[in-house]
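Take a look at the structures below.
Values quoted throughout were computed directly from the atomic coordinates according to the rules given, and no laboratory measurement underlies them. On a predicted model such as this, the values are computed, not experimentally measured, just so you know. Cβ atoms are built from the backbone, for glycine too; each structure is taken alone.
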Structure P
Amino acid sequence: MNFYQNQTAWRTVQPFLPEENRINLDNQPQEYFYDWRNCQIHVDHYQQAKPKARIIILHGVGGNGRLLSFIAVPLYRNNYEIICPDLPLYGNTKTTGKITYDHWVEVGIDLVKRYQKDDIPLFLFGLSAGGLLAYQISCECDQIKGIMATCLLDQRNDYINEQTARNKLAGKVGRPMISLTHRLFPSFMMPMKFVANMKAIVNNEELAKLLMQDSRSSGTKVSLSFLYSMLNPIIKIEPEEFTSCPLLLVHPQNDKWTDLHLSELFFDRLSCAKSLKLLEGAGHFPIEATGLKQLEQYCCNFMEELL
C-alpha cells in the first residue's frame, strides 16, 4: 500500500501555504484504504471525538485528498471531522478496469452512506470540479446538510468547456474529438494537463510546475472514457428543481482558470437557499493567506447557521 507519510510530493506544497493551513505533528490525518468494487479507495481522515459535524471534501482533476489539507486543517481545528478521499485515478487510490467520471459520483454516494451512520450532521465541500461533483452527490443523497464549493462548472455547456480547456484550439475541437475517439480507444490514457488549463491551477508559477510534475495530482493520466463522461455529466436534478440543501459558493476572486461568471451560469439557476462569497486575492487552488482565512470563516459561519 502507498501512504502519503512515505511520499514527498505533497510535502513540497506545504511551504507555499500559510503555517496555520499546513499539516504538522498535531494534525496529521489517519490514512487507510477501503474496498469499493475494483478499487481500493485511499482516505485521509481527520478524526474528532465529538465533532460539530462531519465534512467530506472532494478534490478536482488537478488534486488529491492530501492536497485538500489547506482547508481540512483549519476546519479540523474548528472541531469538524474531515474525510478527504483520493478519487479513482488520483492520489494513492488503486484502480483496475475502466474508470469514468460517473464512478466518481458513485464513490461519493458510497462515501456518504459509509460515513453517515449516526446523527452527526454531514456536509460536502468541493474544490474545483469537486464542486459540481458535490452537487451531483447531493442529488442522490438526502442526508446532506449543506454544500460548500469553490466553483460549479457544468461541462455540458460548450462555452464552459471551451473556457476551461488548455487553449482555444483544444476548447473548440476537444469535445467532438473525444466524443469520437472514446468509442474507438476508450482505455487510451492522456495526461490531464494536455486537456485542461492546468498551468492556471494556482497563482504561483513554481507551485504550478510542481503540481504538474506530480503523477498523483495535476500530472496524472486519465482515460478517454473518463474525459468523455466528465464532459457529459449526468445531472439527476437540474438546478431550477434543486431544493435539497443550502449551497455556499466560496469562489476565489483571482481565479485565472475558472472565472466567477462560469460558476454563476449554474449558481444563478439554483432554487435552493444559496449564498456567494469571494475569497480576496485567491487563485483557483487557494494558497493566499487572506483568501484562506476568509474561506475558513465563511465555511464555519455557513455550517454554524445550519447546525
Structure Q
Amino acid sequence: MEPWEWPEAQWRHITHRARAGRSLAPTHWPDGARCAVALSFDADHDTIPLRDGDESPMRISQGQYGARQGVPRIRAMLERQAVPASFFYPAVSALLYPDEVRAVAAEGHEIGIHSWIHEANTKLPPGVERELTMRAADTLECISGQRPVGIRTASWDFSVDTMGIIQEMGLLYDSSLMADDDPYELEVQGAPSGIVELPPEWIRDDAVYFNMNRFSALRPYTPPSAVEEIFWAEFEGAHAEGGVFLLTMHPHHIGHRSRITMLERLVARMKAMGDCWFCTHAELARWCAQHAKTGPLHSST
C-alpha cells in the first residue's frame, strides 16, 4: 500500500519505534551553572571512503588528516581550556589509530560508539547492525580501557533495529535523534525505555558547513567566522533557556588551522560567561537521568 493508504495502526507503529518521551531537563546544573556545554568529536578519519568502498589514496588522506593534525590540535585546545569532551570512534578508526584512542581516554575524555566502519545502518542486511555494533563496543573497550556507555550512529542513521540494539546492550544514552533541544527519555511503542537521548542537530554540526568532495556538488561555502556566529547564536539560546549546548565536530574538518582557532575562541567565550558546566556526554546523560524535573530515570546503566 502507499503511505496514504496505511491504516492508523501502521503509521502509529512506525512513528513510535523510538519516540521522544518525557523531558529530562534537570532541576538544576552542577555548582549553580546556568547551562551545560557538551563538546563532541566524531573521529571518522579514514572510514568515510572505506565505507563507500573508495580506495582512492586522495580521499583516504583527507580522513588521515584528522588523525595527524586534527586530533592533536583538538587535544591541545581542550588541555589549554581545561574542558572535557566526548570522542565517538568507528571501530576501524580506533584500530587504525589505537595510540590516539588510548591517549584521548587517558586525558579524561569519553570514548563512544560510532559504528564499525561508518556503515549506513539502514542499508545493512538483517542482523548485521547488531553484530557490528556489539563488535565495535568490544573493540573500543579493548583499546581504550573503558566500556562505552553511549552511541552515536554513523551519519545519525538510526534504523528500525537500532533502538532494540541499544536496549539489549544496556547503554545509558544515544545521541542520534533530533526531537528536542534538550535531553529526553526515549519511548518504544509508548513505553519508557530508560534510555537518555542527547539530541544533536545539523545546525550544530561542522560537516554541513565545511565538507568537501570535488567530484560532487559538495563544496564548503561557509567561512569559519560565519560558523562561529551560528554556533554562538545557538549557545546564546541554550544559555538563555538554561538548557544544553551540544556541538558535533569532526577532526578532519574542525582541525584545520583556520577552524580550530574559531572553536577555541568559542570555548573561551563560553568559559568567560562563568556559569557554564562543560561535561562529557556520559556525564550529561547521568546528570539529567538523576535530576530531571519529571523525576529520576530508571535505567539499566
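Values computed for the structure shown
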item	result
Entry that produces 20.0 once mean count of other Cβ atoms within 10 Å over residues 63-70 is calculated, selected from P, Q	Q
At a computed 2.0 (distance in nm of label points 7 Å out along Cα→Cβ at positions 23 and 87), which of P, Q	P
Origin of the value 0.45, where FRET efficiency 1/(1 + (r/R0)^6) of positions 119 and 255 (r between Cβ atoms, R0 = 35 Å, to 0.05) was derived from one of P, Q	P
Comparison of P, Q by mean count of other Cβ atoms within 10 Å over residues 79-86 - largest value held by	P
At a computed -12000 (helix-only ellipticity at 222 nm (-39500 (n - 2.57) for each DSSP H run of 4 or more, over all residues; to 500)), which of P, Q	Q
Comparison of P, Q by distance in nm of label points 7 Å out along Cα→Cβ at positions 15 and 95 - largest value held by	Q
Structures P, Q, by relative contact order in percent (Cα under 8 Å, 6 or more apart): label with the highest value	Q
Answer label among P, Q for the case where distance in nm of label points 7 Å out along Cα→Cβ at positions 7 and 223, calculated from the coordinates, equals 5.9	Q
